[in-house]
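Dropping the structures in below, format is structure tokens.
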Structure 1
Amino acid sequence: MRLVFRAVGVAMSRVLVVESGPRPLAERFLAHLYASHPAQRVDVLTCVEGDPAGLQPDRGSVTRVHLHRGFTARRALIRDFARSSYDVVAILCTGHNIMTRWKWAVALGVPAKVLIVNENADYFWLDSGNFANLLAMLKQRLNWRVTASPSLFFELLASPFVLLYLLAYSAWIHSRRALRHLLHGNV
């Protein structure tokens, strides 16, 4: 993921589309990409059998996640994507719980600008200039009825790190207790 803190677009000469939503939406988005950027290459990462309609094999390829089983194979695939010099990673965020781990692993592992595509095939860049769009999308996905404050967003962002710290601290305390028990017997 790159250029998150700068509100700029990038050239879309090489695009990786993570098909993490319904196939008709991916096909509609692919048609739009080919129409608006005629000289580009578009690769698709999918869990669905068959190629999406409209994919031009001379200008793209399909990678299926079920062919990459196990942590080592998945990590190698993401490394291959990272070395493929993609300009853009387009992620379908449609509200469906399909390939959630894959799409965020690819977004974090591939040094490319991230494009968020919603269920209407509308899209926006994942950057500081589209914070309001991202917040509106999160509110819709999470069914927030109240206006979310920026502090709530940062609390949600920080919560995994706080949980990780608490788990590490707990493990440290319990390992000290177990070591003391081993060295001094039942005290």
Structure 2
Amino acid sequence: MTNINWVLGSGSPRRKELLAGIGVDFVVRTKDTDEVYPLDLAPQAVPAYLAELKAKALLPDLAPTEVVICADTVVILDQEIIGKPLDKADALSMLTRLAGKTHEVVTGVFIGNNERQFVASDATLVTFGNLTAQEIEHYVDQYKPFDKAGSYGVQEWLGYVAVEKLVGSYTNVMGLPTHLVYQMVREWMAK
């Protein structure tokens, strides 16, 4: 992956780990961006919109050899976006709603610079088994999932004990669909 300097537009430790895992060398650069989207946008379209929004905030500062990769992940239950929790009570409420149900995790990915841009999304269906209030409280107290969409990390305790079925990409649920990103990077390099 020569002649390109990749920039990950995310401070997420999971995204850093996943991008490094597919062999992309990168630097991290972020810019505070208000994650606001049109209310009439379908929930499944929101992550791609937000990934592009975050990337476009970084585009003016890119060097000619730099290409930015940005992503955004949302949890959708009954066509409603379940975002990051505001506090412990909100996290408990979200996980109580997700328990015993199937929800959708969608990640939007943007790869581009000022000349060329690719945007794509990936979706995964996740089914949680039933959880007791004590199990949910234990998870929130121990893992403090306040920076995670839907109040959980699939790679943590809750993912080990609650996920009964997963249809789609596991790394997508972690926050970066590595198979998709790899294909996008490969396509970028081919042109």
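FYI, it's all coordinate maths here, none of it is from the lab. This structure is a prediction, so every number in the text was calculated from the model and none was measured. Cβ atoms are built from the backbone, for glycine too; each structure is taken alone.
From which structure (1, 2) was helix-only ellipticity at 222 nm (-39500 (n - 2.57) for each DSSP H run of 4 or more, over all residues; to 500) calculated, if the value obtained is -10500?
2
To which of 1, 2 does the computed value 9, 37, 33, 16, 4, 0 (P(r) over Cα pairs in 10 Å bins from 0, in percent) belong? Write down the numbers at each step before the final one.
Values: 1: 8, 30, 30, 16, 8, 5, 2, 0; 2: 9, 37, 33, 16, 4, 0.
Source structure: 2.
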Value 0.25, calculated as FRET efficiency 1/(1 + (r/R0)^6) of positions 59 and 131 (r between Cβ atoms, R0 = 35 Å, to 0.05) from one of 1, 2, is from structure 2
One of 1, 2 was used to compute Rg/Rh (Cα atoms, Kirkwood Rh), for residues 91-162 alone, and the result was 1.12. Which label is that? 2
Read-out mean count of other Cβ atoms within 10 Å over residues 43-50, computed value 16.8, structure in 1, 2: 1
